[in-house]
Structure I
């Protein structure tokens, strides 16, 4: 079963939003439909976190902001050794953090 993150498309002007908004930022409409966000896009910027809380099981964490193809911008984890702004990336939904008996899923991007 494929996992998706849902975006919110304005039913009036068709603009895609993520996360959900009370009103469309383009036209002010309040009616939206949900649809899966695209998973591929372009890496706009990234940062490497070196000082993580003690419950993270990795020494560093790289996060990026990606402009999705035909969709909004989204933040996700990068699994790329040498990320570069402007590079193409492909995403999938996966485990981004585990704590005790709970897993947290999110968008993970790799080089396309």
Structure II
């Protein structure tokens, strides 16, 4: 297990940036709300810690890239470049890598 206090802070930060409740956060990681609650109390299983860290890194990236108040809507809206799935759905189904590719594609249209 990874230390509960540090992982709880990480999970809280993901929730805050993406504007999620406990049930939605659990869904992102394909676990039940009781499992998410247990992770907060006793720590995240080592096998899942890297996944939590990758999602946290993506959440922080989104908060820097977009207005923080807009991130919750952005991650919920279906994206054309994501086969009309939301960012949260893609994370749940395929991890964060497709999201970085999608964001890179979007940024290629922005003036530099």
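Given a computed value of 27 for relative contact order in percent (Cα under 8 Å, 6 or more apart), which structure among I, II does it belong to? Don't jump to the answer; show the numbers that get you there.
Values: I: 22; II: 27.
Only one of I, II returns 27 for relative contact order in percent (Cα under 8 Å, 6 or more apart), namely II.
Consider the structures I, II: one of them gives 0 for helix-only ellipticity at 222 nm (-39500 (n - 2.57) for each DSSP H run of 4 or more, over all residues; to 500) as calculated from the coordinates. Say which. Show your work: numbers first, answer last.
Values: I: 0; II: -21000.
The read-out comes from structure I.
Quick one: FRET efficiency 1/(1 + (r/R0)^6) of positions 39 and 71 (r between Cβ atoms, R0 = 25 Å, to 0.05) came out at 0.65 when computed from one of I, II, so which one is it?
Checking each candidate, the match is II.
I have 13.0 for mean count of other Cβ atoms within 10 Å over residues 15-22, calculated from one of the structures I, II. Which structure is it? Working shown, then result.
Working: I: 13.0; II: 16.8.
Checking each candidate, the match is I.
Out of I, II, which one gives 0.65 for FRET efficiency 1/(1 + (r/R0)^6) of positions 47 and 63 (r between Cβ atoms, R0 = 30 Å, to 0.05) as computed from the coordinates?
Structure of origin is II.
I, II: which one has Cα Rg over 2.2 N^0.38 Å, as calculated, at 1.07?
On the way: I: 1.18; II: 1.07.
Computed on structure II.
Any read-out appearing in this document is the output of simple, stated calculations on the displayed coordinates, not a laboratory observation. Predicted model only: the values in this text are computed from it and were never measured. Cβ atoms are built from the backbone, for glycine too; each structure is taken alone.
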